Every structure is written in C-alpha cells, then in structure tokens.
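Undergrad: Have a look at these structures, which come just after this line.
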Structure 1
Amino acid sequence: MVRNFEKRLKSMSLREKIGQCFTIGYNDSIIKAEVVKAVKLLNCGGLRLIPWEREGLAYKKGEERTFKGGAIDEQRGRRMGSAVYATPGQYAELLNRYQSMALEREHPVPLHYSIDQEGDSYNDYIRGGVNLFPSNMGLAATGDPGLAYEVFKAIGRQLSAIGVNFIHSPVLDVNTNPRNPEINFRSFSDDPRLVGEFGVAALKGLAEGDVTAVAKHFPGRGFSAEDAHYDLIYYRHNGRQMREIDLLPYRMLIENGLRSVMIAHTVYPGLGDPENPASVSHQVVTRVLREELGFQGIITTDSITMRGLMNKFGLPRACELAFKAGNDLILYRGGVNELFPVIDYLEKAVRKGDLDEGLLNRALARVWGFKEEKGLFARPYIETGKADRPLRDPEIIRLSETVPARTAILIKKGKAFPLKAKTRVLVAEQLNRFAWQCNDVGYHPGLLYEYLEALADPERVDVVECTMAGRQDLPRVKERAKAADVIVATSYYCRTVEHNLPFIRKIARLGKPVIVVTNNPYLCKKLMFCDTVLLIFSGNPRGLKAVSQILHEKVRPSGRWPLKDYPRPRPE
C-alpha cells in the first residue's frame, strides 16, 4: 500500500483520479503540446512510448504504410512520419522532463512508462543501437525456454535503463488459425502449453531485467481471422476450447506471479458474454479473469480507440464500460484534445451514480501500489548517464548475435545454397517498414546487402531496394539480374502491410535461382517454388547478419519447427 494512500486519495479531485487511470500515447522524441496537456491538465497516470513515430494515424483499411495505432477520426488520416532522433540518454532526459511536470502537479504522482517490444519487426524502441531479437515464435523455434529467459532479461535491461516500467508483452495468444492476420508469429506457437512455457520464461526474464510484463491479449485472439483494429470480432471458440486452449497460458503465468494483463477488444460468447467486447465486459474481466483465474494484478485495456469498439459504443461510453468491467487503466492512443470531453463525461457519470467511484479508488490502489513497489515515489527520475549501458553490454550483444541462427530453419535447400565465392548475387531487398522508420547507422534499409557484401567480392554483389509489396520494382530487378547467377530475395511479413508473394513469383520466372528469406512460417509453403527457402524469425539487423552468415555457411541454422498443427512444408 502506498504511504498515506487514503490521505492522498481524499486530497485529489474526482477529475484528477479519473485522469490517473489513463495511459496516454506519446509518439515522438520531443516535447509535444498534447502530451504536456495530458500530464498537466488531464493528470494522466502514465505514457505509452513510441519513440520512432511522429504522428498517430487513423484506422483505415487499404492504405499502405499507414499506422493503425490510435487516432479516432478517419477523416484526419495522416502519413506516418519519422520521429526526431534521440540517443537513449537524450530520450531518458526527455522522459525526466515529463516526470518533472507530473511531480509539479498539485497532487504529485509519478508517471509510469509503458512500451511494446515483442521481437522481429514489432519493436517500439529501435534506435540508438538497441539490440533487437527474433519474434516470439522464433524463440519457441529454439526449443529452449532458458534462452528465451535470457532474451527477455536482456530486453528488460535495455528498456528499464531508459525508464520503462511496463512492457506490453509477452503475447499469450495461441495462434491456432494460420490465417490470423494480426497475431501470427507474434505468438509463440499454436500449442497452448508451449505458449505458456515460453510465456513463463518471458515473465521471469523481464522481471529480472526490472520491467513488468503485461500479458496480452486476454482472453486470447489466436483463432481470429480478422484484425481487431478495424472490426468487432466475435471469437468462435466455445467455453471448453477457451479454457483448454486460450486461457491455459494465463493460468500458467498467474501461477508464476503475473502482475499485469491487457484485455482484448473482441467478443467472447464462449465465456458468457455474447454481446460485449472483453474490454468492456464485466463477465470476462471480473468473473473470468479476477474470480475464475484468481488474478489480482493490474488490468489495462488495449488501445481503447480500436474501430470495432468505437463503432459500437463511441469513446466516452467505452471508457465508462471499461471501468465498470473492472479495468484499472485505459490505454488511449488518440488525440488528447478529444479526451477532455471524455473526462467530463466520466466525471458526470460518477456524480450521477452511473459509475462507482469505488472502482476508481481500487484501481488507483493497485496502480499506485505498483509504483510504490517500483520505487517511483522515492526515485522517480531516470539516470540518464546509464541509459545506453545495456546496449553496449558484451553479453547482450553476444546474445542478440547468436540467437537468430538458433531460430533459423533451412526449409528447402537447392542448388544455389550455399553461396560460393565466385557467385554473382543480386539482392532484392525489401524496404522494411521499421528499418526506414528507424534509419540510423544501426538499423536502416539495405542491411542484408551490406552483410552479404562484407563476406564476398563487392563486384559480385548488387542490390535493388524494393518496396514491401514490390509492385513497381520488377523492371529494375530484371535488368540487374542479367549479370547475376543467383537472386537473394526477402519476403518478410509485417502486419498491416501487403507482402510481396506475387513479386517473388515474378522474380522466379526470370530464370535465375532464387534464394528467398522469410520471417513467417506460414509463408514457407507458398514459397516452395523458389530454389532455396530460409526461414528466420527476424528482419532486424542481427537477423539479417545471421542470414548472410547462414548463406555463406559461416553458421548453421538450428531452429525447430515451432507449430504443432501446421506441418512444416517439404520439398517435392
């Protein structure tokens, strides 16, 4: 319990208490007017950090390279811009400035900071030489939960050094639908017990790295066929399936001390509520998570502005129902100006008796208790001089360099593998979305070419940088391929962005052997027309370096197929 909790609670206005229950999205690496308003005027409890992105964009289907993370008004969609570059120390200093604003409020409560850092291309802390790791499914492909523990400890150490308290990870969705467009390799596996085993390893590793895990997306979205960012999804697992498959990993982590859970915006008839998304369902949040599973930690919604929820309830009503359901924190990644009338609405709801103030008080007891345990009341500021130390830690660097090959699987070995010293290679390399958003010396477009060139005669390696879909890139590839013996092409999957399978098919028709590298096991079957298929669960720098080493037989791929019910494709 926070020291003087009751006194602190009584001194705070109703409006201030409501603000304390919101985590506000902060996209950038500079002081932003809207975030200042959120801290000083709305009295928000914390910030959700995205230090590589300049603006949050509208949910809008069919628009390529558009971020889908939080704006409400579809008429105000804006192209995603790159955030101002800041070193880890500079970013930590910036967060200290926001923390100072919070502590200068009339009733000072320190901010908490949360972030996403899932692996492969799903990372929000990507700049300044951060050591990045493979996806969850890649870690499962190593077959070693102990290694996953070390990876998540390294992730935690790097995040805690810049001031992060919560990481929205691990993903505990059991990906039982191979066509799931949202979860996919973000899951550890389609085997619920394997997901739980690696989830426990992640939980313990993050705790050792001094970051608190927020398991998601409760009660599970692994069987979905749609993306919850756009539509309201009705989950088709019945109650028995939910408890045997989707809830099993949560049971395992709760037994091992899980402190926080993120709730999905999906409807679960099998859990007793056929109408309301889990995030606003008292049945799911309180009856199932709190009472049936015995979870006593902090519960947060997923981003409250997801389209299906907004279409059904609108923002004010959705927030009210989220508190009534039993959530402690609401994650809000929309425009801050739109939130002021929401706070007005919630304040009126309490005064009218429609929303119990006791729910807010109990939520703050849990959240403030966490902040007390983390030492935020006593030591709210980040040591900026130490922010980049874990990034330069030799053990973390070594780990990030060795793990990718342990996830890798040579699905099909053709005549083009391995690359010979005199082989003329053309690299058809996708402009990975996160690489061009980061675009610093450690993580930028064209890295695979750089790594391949470093291991070969530079006159024998050429490159065509292609878009993710590659729709207009064939003429350049066709021209450069005339001088090549082998084409090395990347076919990475990235949620919300069209993949390049049609483009790879066209490249294969040029008559040169194609070595294709993918990060997605579900794409391998569709890529078997290529000469060689290499599955590696990482499109970030360490993964791309491992690709070059594998193709030159400097290291051996040693991954295991991580899926139980989706068979590994075999060459004919």
Structure 2
Amino acid sequence: MASEVDHGSTLDSSALLAAREAPMYLRKSDTTRIYISALRWGSVFLALLVVAILLQWAGRAYSSEFSSPDESAHLVTGLMIRDYITTGFPRAPVAFAEEYYVHYPKVAFGMWGPLLHITEGVWTLVFPTTRSGLLLLIAVIFTCTAVLLYRELVAEFGTVMALAAALGFLITPVVQRYTGMIMADGLVALMDFCAAMAFGRYLNTRQTRYSVWFGIFASLSILTKGNGMALVLLPGFAILFTRQFNILKERSFWIGVAIVACIAGPWQYYSAMALVGIAERKNGWVFAFEYARHILSFLGWALLPIVLLGVYDRTIAPARNRLADGKWVSAAALVCSVWAFHCTVPGPGAQVRYLIAVGPPMLMFLVAGIHLLARWIAVSAITPRQRGWAIAAVVITVFLTTGFSVQRKRYYGFDEVAQRLERPEYKNSVLLVSSVGEDQDGEGMFISEIAMREKRPLHIVLRASKMLSQSDWMGGHYKLLYNTPQEVMNFLRTMPVEIVVIHDEPGLVADAHHKLLQQAIAEFSQEWEHMGTYPQRRAAENGSIDVYRLKSPTNHGTGKIRIDLPYTLKRQVEFKRRGEY
C-alpha cells in the first residue's frame, strides 16, 4: 500500500510539475513571438521614418521657412495650445487666444479642426518648438500611414512588395512636398486610411467593433479638417459596390454613423458657421475634371494601366459574384468618396494636397495590378513571386524615371531677420511686417520664425495687411485704412511701431498698403535707420527683405493695440500694453 501511495504521489507530482511548466513554456514562446513581432514592426517603422526624414532634408525643409500661409497658422495655433497648457490655463481660452493673436497674428483656431493643433501642442511638450522638432512630427504622421499601408499588404503579397508600396507612398512627389510642411492634409490622410480599412473589416465580419472604429477614425479626420467629411460618403460607395444593401438594417452599422454625428457633427457645424463669409468659394463641380485628372495621375500616367488592372482584379471582377474583399472595396470607395466630396462642396480651388488620402488606396491597387500581371505572364522557369518582383522592378524604374523628383522648398531669409530681432535691445519692440504677393506669405513666415525662437509671448508682431488694410481670409473685399504716406507714418508713430520688415519679390504686384508703407519709409527716411537687407548668410531666390528701425519711438512699451477682424471674429481685438512684457 505504501509503495502504491508513493508511486501515486510521484505521478501526481510529475503531473503537477508538467502542468506548471507547460504554461511557462507557452508564455515564454508567446513572449518571444511578441518581441520578434515588435522588433519587426519597429524596424519597419524606423526604416520608413528615416526615409521620410532624409526626403525632408533633401528637400531643404530643415533650412527653409514655413512658407505656406496655412503652415504659419498651424504652427502658431499649435504653439498657443502648448503655451496655454504650460502656463497653467491662466485665463479663459478665448481671452488667451486673443492676446496670443495680438503677439503672433496667425492664430486660426476654428478655421480648421483642432486635432492637428492639439497634437502639435502635446508633441511640443516633449519635443522642442523648433523647425526640426515640428517637422519630426509631420514625418511621424506620414510614416504611420506608410506603415499601415505595409500592414494591409504584407500578408497577401509578402514583405518586399508591401515595403515597396510603403516607400512608394513616401517618395510620391505630392507626399514628399507636404512631408516638409506643417499642414493638416497628412493627418487627414492617415485618419481616412484607418477609417477605410476599419470599414472594410466591418463589411467582411459585420462586427460592431469595426463599425465603432470607423466612426472614431472618421470623426478624428473631420476634427482635423473639413475634408474628412468625405468619409461620410464612403459607406454609401462601399455598399453600392458590394450590393450589400441589407447592411442598412444592421444596428451595428448605425453605431458608426452615430459616433460621427455625435463627435464630429457639433464641431463641423461650429466650423461651418465660423467660415461663413470669410472667403469666396466656387462650386465644387467646376473642379470635377481637374480632381479626376489629379487622382488618375497621382502615381504618374505611365502606371495608371497597372492601377486599373488592380481595381478590376480586386473590386470589379469579384463584385460580380459578391465575393469582393471589404478591404479592397473600402479602398476603392475611399478614392471615389474623396473625389465626390471635393466635386460637391464649394471651395477656393482644386488643390492636389486634398488628394493625399487617395495615395494608399492607389498603391494598394498598383501592387494588386502587379500581382495580376505576374499571374498572366507564364514563365515556368520563374516562380510567380519572382515574376512579381521583376514586374515591380520595372514599375519602380518607370516611376523613378517619369514621376519622381525631390521636392525642394525655397529659402527666403526670414530666419536671419528673426534671429537679429531676438537680441536683447529689441525685445520690447513692436514689429510690423509687410509682404508682397497675393497671400502675403512673408508675413506668416516672419511671425512663425519669431514665435519659434522666443519665450512666448514677448514681441508684438503686426501684419500690415491687417493694420493698414482690411480683407477677408482669402484677400477678397480689400480696402485701405489709410490713404497717404503721411497717414501711414502717423499710424506708425502712435502705435508705436519700432521695427518695420518689408519683403519684396520681383515680378509680383504689391498691394496698395504695401506701396504706401514703402512710400512712408522713403518720404520720412530721416526718421528711420536701415538695419540691413536680408538674407546675408546664404543666397535667396530673387526676393529680398529690408528691415528699418524708428530712431526715436514714443510711448515705448505702452499703449493700446487694436486689430479689427470684421470677417473672422467680426469684431475688434484689443490689447493694453503695460511697459515691460
């Protein structure tokens, strides 16, 4: 009996030991797989991020100004949110924003959705508020889109093809251009692609969680920019392509719709009301052909036939038997939705940057087209995968020789001016900047260069286009506030403006206020010191910047500044200067 008990005890102990060790082994194996997977995905992300940064560097983004009018507005608005957080929410948000606008008059909260600006604000709590720090954020956003494109393709087509598609997205000229700029379109593209892939999974599974994710990503896209409203059309196109009209009876489908309505709906209504009357817009259908041309030529006309083959293979042919994969249907629906939205909603003009969101779907169909060609070309000595690689090599060669170029930014020299004016002797100066050109791009460039460099808020920067004239957001309804050089000079004295920065470009027509300012400086030249013409350290392309200093300013550091904003805020913004600030 004793021996049996001992034997049984031994068996029980062995079984218990095995039961304990088996989960440990499995957990170790699972942990190893997780590490390997994380290492693989981390390597893909870092490799693509390096490519994005190298393209920014090759395009001179790190050594040139934020030259688009929208760039400076996005930059300053993001910095405002950061500073509102770091100063401990010192006053009501509107009051803080208005004071911030007086110092850096490029705050545009409400003109776009808040997501990019909040992202900038949070990002700059960790990373520096420098050109490099902000451009790194944009590189990360575009890299995330490329990684997600890789993820959607790797299981079906392999690592090489998926990685080639991800690289193709980053090196596409329009993506390159906006990877070097602080613009909302890259974040819209990321959210649009996430929403489309989520809806594709919903089509395949009818699981509520994917409808929820679609609603969340669609809302985030809309909260980035109004272009995200294109996603409202995506389910309609996807249902039409698959003829799954019974999906409209699913409660899970309407959950995603409800999320968009509840989260993005109120903001979109507020934004639409804020944009009323600030700019003249044309009917969207006017741009239908131009948008179609931009989409079809996104990867170059030479590659369009292969893209169309991919569309046929993954959406049209399977749809006949209702066998189309939701992922591919949603990709096609995203392209159609973006085009239809911009052809329906009034806008200032057809802009190719609005179409960055169609890049990932177009590359998906390009890879699918390559795969179809590899199946059609029967060479027994070469495997289908090798045939695919060979065709991909030809496609890459065609793209590099017909559609690829490094997108270089232009240098103006405002960084040199801002660096000069950050010296201690100018820290309390009121600065006025005037720029030639339709959008007065130089005003925004100067403001952003000043804002990035100093402990905000410090300088007060005034825009000549707002102080000497009035116009709406796009420059319409233009009128002068002063009519003679004497009146302009009186304004400069009483403000007082102590530094005037004038940006000129050969061949561009100057607005009336810009000419009057130049005349005032010339007629009262004895009161002004010419501090220099910039840039001085490196060559600019045609344009020049002249800086003047008032020799004997009065009421230094005191007085009230008023900025009339009849088209945006529809009222005046006032700020009382109290000596040192």
Structure 3
Amino acid sequence: MARAALTRSQAIAAYKAAMAHFSNNDLDASAKALDALVKNAPSYGEAWHLRGVIDLKRGAFPVAQKHLTRAVALAPKSEIAINNLGTAYLQQGKLEKAGDCYRRAIGLKPDYAAAHNHLGNVLLLEDRLEDALGAYRRATLLKAENPENHNNLGTIYSKLERYEEAETSYRQAIGLKGFYPQAHNNLGNTLAQLGRFDEARNCFITAIAMNNKYGEPYQTLSYNYKFTSEDAIGKMLTSAEAKSETFPPSDRVYLNFALGKFYNDIKQYDDAFKNLNAGCDAKRKTLNFNIEQSEKKTVAIANAFPEGRWSKVQKSGHDSDLPIFIIGMPRSGTTLIEQILASHPTVHGAGELTTFSKIRADKEESWLPDLASPVEQNNLRERGRHYAEHLSALAPDAKHVTDKMPHNFRYAGLIHMMLPNAKIIHCVRNPVDTCLSCYQQHFAEGQAWSYDLSELGRYYVAYHRLMEHWRAVLPPGRILDVTYEQVVDDLESQAHRIIDHCGLDWDEACLSFHKNKRAVRTASQQQVREPIYNKSVGRWQPYEKHLGPLLEALAPILDDF
C-alpha cells in the first residue's frame, strides 16, 4: 500500500529535523531523513538542495550533481542551489558547466561574492588569469572580511608575477584569520620567489605548527633550505616521517619529496630514494598519462616538419626580434640561462609563459602551415604578432624578453616560421642528471612523465630525438645549444656565447646573475641566487643502483653524451 503524500506542515517538520541533524554534523542521519522526505514530497526543492550539499561534503560529486540538478529544476531562481551545482561540476572537472552555473548565479544576484570567487577558481583552472583576477577582485570587494577571497587574490597575483600585490593579499588574509596555514604557506612561497628566504622559512614553519599534517609547507621549506646535518628543521622532518602513515595521502606525497631533499642533502641516498620513490609512485597513480601516446605525438611533430622549403623561409611570420626562447627539458639549466640573460640591462626575464602554446591552441602540434597559401601566411604573421605584443606588454621598455617554457622545444619549427627573427637557446644537460633532477622534483603542475623512471627515460629519448631533428632541418645556427656542464665550468665564455647569439653588447652584470633581485618562480629559485657551482654535475652517481629502469630507457642515446 503506497504511503500518503506528506502535508506541507509535515514536510516542513521533516525538513527541520533533517536540518537539525545536519547542523550537528550528523550527515548520515540527515541524509536518511532527506531521502525519506523527497520520496514522499518529491517537489520539496530545499530537501533536494540540502541532500546535494551533504553529497558535496562527502565528496560524492556525481550524486551531488544529480540531487542539485533536481533542486535547481524545482527552484530555478535559487542562486545558492545554482552555485552549489556549479561546485559539483567543478569538482568533477566539468569547467564549462561549472562556469555557466556560477555566471547564472551571479546573474540572479550580482553581489554574490561566493559565486564570483568560485568563478575565479574556474577561470584559473582554464588559465584565463586576467579574467580570474577580475572575478577574485569582485569577490574581495563584495566581501572584504572573507580571508579566503584575499588568499585566492594572492594566488592569482602570484601567477601573474605581481608578487608585491600577492604578498599584500596573503597578509590581509592572515590579518583576518591568523590560524590559516594555507595562507602562511602561500606567503612563504611568494617571499621565496622574491629571494627573501629567511622570512619564507618562518612562514613555512608557522604553517606546519598550525597543522603538522599539512604536507605542502614541509616540501616548500625543504626546497628552500640547505641541510648539512639533522638540524632542528631536519628533526622536524624526521619526526613527521615517523607519523607519515597518519597523513592524508596527498599530504604524504609532499612530505615524501621533502624527505627526499633532506636525505639527499645529508648524503643518505638510500633513504632519499626510498622517499622519492614512494612520493613519485603515489603521484603517478593520480595521473592520466600514456607514454606511448606521448612518444607518438613527438614523432608526428618531426614527421610534419621534414627538411624542405618551410625551414628556408626568412619572412614567413612576424618580423619582431623581441622574443628569446629558452627551451629544453625541465631541470636542464633553463632558469640559470634566463637569469644570466635577465641580468643584461636590455633583457626582461618573463619566466615560463604558456602564451606560445595558446596562440596555436586551435591547431595540432604537428601543424605545418602551407606557405603557398596567403591565408596561412597571414595566419603565421598574426600569431607571431600576437605573441610579440603579449611579450611587449610584459616589459614595454625591454629590447628582448625571454620565454623559458622548456616544452616549447616541441614548437621549434613553428617558432622559426612565426617569428623568424626570434632567438632560440636550447639547454642541454647530462640526461641521467636531468632525469634524476626531474624525479626529485614534485612539480606544481604537468610533467606527468616525470614520476616513473622508465617513462621518464623514454620521454627524454623522444625529446632528444626531436631536438636532433630540429638541428637537421633548421638553418645552421638557428638554435644555440648551451651545455649546463660547460656553463658551470666556464661561465664567462659561455655567457659571451649566449649574449653574442642574442645580438647584444656584452655587459659584466651577466656574470653576477646571482645578484639579480628579479622574482624567480621555478624550483631553481634558490640556486640562481648563488654564485655558479658544479655540485649538481654527476648527481646521479650515488643513486646508480636505484636507477636501472631509467638507465635502460636512456640506453639508446647515452653514447651521444
């Protein structure tokens, strides 16, 4: 016998009971009560909404999407339900649908600070940094007392390399909420990028003191600290190591990389590798990456750019000589070369830019423009002009601007065609040292190939063969190869080579690159603030017994070095 539908008063009473359980954080009891309620009062929109919120709290995002979709259908002008539906989409990586929800919520309530903040999160993930900045700014203006808004604003300022403004935002967040370990850690990162390492370390230690199972500050602290023994900071790390099984899995990964750095510094290489291997293995399991597909893409790029007329052109693209591309594998010395160049008074170091990959975003990486087509020729010029204008906006007074995105090595052919007057510098380092350095680094994003030794070696081989192809098909001297080991062995002569290649007059400041106060975002931010040293040459040798899969994968090319 079917149960009778609830009266309005009965439904309200049942909802209040479910809300009471929710307020007491008894999610199971609340969900059970709501399930019974929507079964007997299926048009009760608030019940569907609260059920979806419970799913969000539990991390059951597809189920939350289902329940919140029903809530929105019943209450299409509920900006809160629409905002929460956006969060269900966002947590599943459905960025376009999430953005649509947040914009819809803002349309219903223009002063809805949370929706502006969440829209900023979507735009940040879409790498639309200026748009994200606008969204975060509006959220902060609308709700200046919310520390999360200021923290997010600091994050986008940091991404845009506006570090002083990032520092201000993080300090405002901390001023509103002193017990805010994430903001302390973020402030530490910004201070480290500015070269203020002592202040940065204090921020990381404060974040750890607030939450000793928060993994990221352990890693950022270790990356910005030189261990010579098990000092106070080292003991803090080994104490955390003893309790690592109690860390949340993602935080344990950060701790593993921190311990890898600590044990490497004090030359306990077996312990270092044990932690690195654990961290890389756990990280790799979270990533969707296929090395075979990556290798095939690299081969496809080379096949698309055979030797021929395209590589002989001089005026196919935009004529700007503003850009200097610094390419190669990550951890191959690209930051060092950029720091040398950026110490020249006419050069601005812009760091790792995603701009070039964006200007060909609607084209395949293996796209070879048809030079016989006026449309394609114009396309090349316009894309080159767009890129050069973006760089010029970063530093209007600079004669040259560096872009040290390492993976632009995939686009060397397109760079030659779009910007025939741009300079290209290729950083080369011993492949085993390069790969081990990548394996030791927990990258902020991307580099999915770097967390498995065999995949890492195969990726390096594919990169190496593509660079051999570019040397073969591009005009002689188009790419300057700069070897890391030669730079640390004879800085002055190699710096002269680099400056000459870029058509610049020599300036002695290039030899004092470590005194350059420019902000540095990459993992090399501490190394490039020190005089040149050779301690990183041959760093793989103490780990040799652990590197079998890497050495086997690299075997086809090791004789080239």
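Any read-out appearing in this document is the output of simple, stated calculations on the displayed coordinates, not a laboratory observation. For clarity, every value in this text was computed on a predicted model and none was experimentally measured. Cβ atoms are built from the backbone, for glycine too; each structure is taken alone.
Undergrad: Here semi-axes √(5λ) of the Cα gyration tensor in Å was calculated and came to 46, 30, 24; which of the structures 1, 2, 3 was it taken from?
TA: Numbers: 1: 41, 25, 22; 2: 52, 29, 24; 3: 46, 30, 24.
The read-out comes from structure 3.
Undergrad: Just checking, which of 1, 2, 3 has the largest value of mean count of other Cβ atoms within 10 Å over residues 160-167?
TA: 1
Undergrad: Can you spot which of 1, 2, 3 the value 4.1 was calculated from, given it is distance in nm of label points 7 Å out along Cα→Cβ at positions 152 and 336?
TA: Numbers: 1: 3.3; 2: 1.6; 3: 4.1.
Of the structures listed, the value fits 3.
Undergrad: May I pose another question? Which of the displayed structures (1, 2, 3) returns the greatest value of mean count of other Cβ atoms within 10 Å over residues 88-95 on calculation?
TA: Details: 1: 21.1; 2: 9.9; 3: 17.8.
Between 1, 2, 3, the highest calculated value is found for 1.
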